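Quick heads-up: structures coming right below.
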Structure P
Amino acid sequence: MSLVTDAANDWQEIINSDLGASWPITITSPGGSSQSLQCRFSDISQQVNPSTNEVASGRTIAVSVTRADLETAGFSDIKGIEKNTAKPWTATLEDVAEYAGTYKIAETNPDRTIGNVVLWLEATKNG
């Protein structure tokens, strides 16, 4: 086994671990099928420019899932929707205060080395 394969296997194990480092997430396709997976979750309500100490952005939401989990769920073609009129892929998950939100998947960034996929989310009226 190569180091990259070891890293991919380790990442798969970390994401799907019951040790509290992962969050449950439900991903729903535009066609309505959904699957529950595990993810790493980041929801930062503001970012500050370290040079000016000014707020540079209002909110950044992202989750990391494994490509293997997406493929097993039948979601290997997941991607953000460019048109606002098209029905988007969505992600539903709870924050640390157990508030459930539904988010539009706006963009995907797959990592072809260890099989991580970052899903950039946009808040919806329930997010």
Structure Q
Amino acid sequence: MKPFALANIGSWILIIPLSVASIRHGWICFHFWGCLAFADNYIDPVVFILSYLAPVAILGVVSLVLLQRYNKTTTRSVILATSLFLFFTGGMLVFGIWYLHRTHAPSGHFLLSEHVWWLKPFTTI
């Protein structure tokens, strides 16, 4: 295998866990909504996905962009990877913000930005 083919595969290996974890969390929330006793069962996976898997996936997207710049991958691959990243990261952000504001609105002490390291500059989220 050529080195650029391995780099392309490696980039996708960095992106796929974000997609799989987000889909699995959505499936669990859909099937077990109201059955799980604590809010941590819903929000801890979101914090993990946003803190660890999203930054890893953005590295995969950036590497695909660099490969495309040197004509070693297709533009379609870059567009697909970018849209997957934006869709699943945005979905987790929207769910996390909605759920935390819904469950902790009276106290207002639990913000998503307290737990996701790259959201620290946005302290109102």
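Every read-out reported here was derived from the displayed coordinates using simple, explicitly stated rules and does not represent laboratory data. For clarity, every value in this text was computed on a predicted model and none was experimentally measured. Cβ atoms are built from the backbone, for glycine too; each structure is taken alone.
Can you say which of P, Q returns 18.4 when mean count of other Cβ atoms within 10 Å over residues 53-60 is computed? Going through each structure in turn, the value belongs to Q. When distance in nm of label points 7 Å out along Cα→Cβ at positions 45 and 61 is calculated for each of structures P, Q, structure Q gives the greatest result.
Comparing relative contact order in percent (Cα under 8 Å, 6 or more apart) across structures P, Q, the highest figure is found for Q.
Given a computed value of -4500 for helix-only ellipticity at 222 nm (-39500 (n - 2.57) for each DSSP H run of 4 or more, over all residues; to 500), which structure among P, Q does it belong to? Answer for the origin of the read-out: P.
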